[in-house]
Structure 1
Amino acid sequence: MTPRDVELELAAYLEAAGLDLSSTTNPPTLYPGPFPPSAPPRMVCLRHTGGESGLYLGTGRGVLAPDVQVIVRGPKGSYTATRELAARCWTALHLARVPGYVDVRCEGAGPHFMGPDGEGSLRFVFNLTARYSA
């Protein structure tokens, strides 16, 4: 069974979802994996958390279910706009039909407010599981 790059594949799905996010702009607003300190105040990051479950099917194949955390960050004083972007990301990914995946399910009823980071940028976060056959 070969693991997939869920960060990159889900970021590509979000990029195509019409949320005004891009991994190719300078600076990017979408990061598959860790983001640098120089990232802009408004950005989204997808990180594989390392947690994952699986089911071996006994045929040399199985179903893997990696966990991913989505962090949405916005500038100081932009609580409503940042929450709206986080909710749009959650909506785009929850029960999404991402090619190559059995299903994608976000946890909870939406993004959670995590408070400001060290620079005062506001953060929302949610977790998801993306199952695929390998």
Structure 2
Amino acid sequence: MNYPVEKTESEWQSELSEFEYYVLRKAGTEPAYSGELLNENRFGIFSCRGCGQELFRSETKFESHCGWPSFYEPKSTDAVELLSDFSHGMIRTEVRCKNCGSHLGHVFDDAPQTPTGDRYCINSVSITFSEINK
């Protein structure tokens, strides 16, 4: 698929750490409860580490007890793309940045406590956080 931000594998490898590259470009997963943004509760925006696209607002982040930052909806409908993922013997829905195609995590429809019922389970390493003053 073509994305507004396209880079060669060499460019991605030079811009990302080895682990960031593994998660964002090879659809890896960080260990549960290890991500630096899991307990981030300040007001702000979560953006793609690969390209800076704004993805999620702090108001949609919630504690799902799954081990990864969870959100109930993206910032806008054009921020992420959803793809069928049949890896590891499971059927899941992968979440990617719609701007650069970087792997962010997966979305599940198992959060009835949220307004949407969805849980966007996102790797901390695939996003950055910018605090915004209220």
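Throughout, read-outs are computed from the coordinates displayed, never taken from laboratory work. Computed from a predicted structure; not experimentally measured. Cβ atoms are built from the backbone, for glycine too; each structure is taken alone.
Of note:
- Of structures 1, 2, the largest value of relative contact order in percent (Cα under 8 Å, 6 or more apart) belongs to 2.
- Identity of the structure behind 3.2 (criterion: distance in nm of label points 7 Å out along Cα→Cβ at positions 77 and 109, calculated), options 1, 2: 1
- If FRET efficiency 1/(1 + (r/R0)^6) of positions 45 and 117 (r between Cβ atoms, R0 = 25 Å, to 0.05) is computed and equals 1.00, the structure in 1, 2: 1
- Source structure (of 1, 2) for FRET efficiency 1/(1 + (r/R0)^6) of positions 5 and 69 (r between Cβ atoms, R0 = 25 Å, to 0.05), computed value 0.95: 1
- Origin of the value 14.0, 44, where Rg and Dmax of the Cα atoms in Å was derived from one of 1, 2: 2
- Distance in nm of label points 7 Å out along Cα→Cβ at positions 21 and 93 from the coordinates reads 0.6; which among 1, 2: 1
- Computing helix-only ellipticity at 222 nm (-39500 (n - 2.57) for each DSSP H run of 4 or more, over all residues; to 500) across structures 1, 2 gives -3000 for structure 2.
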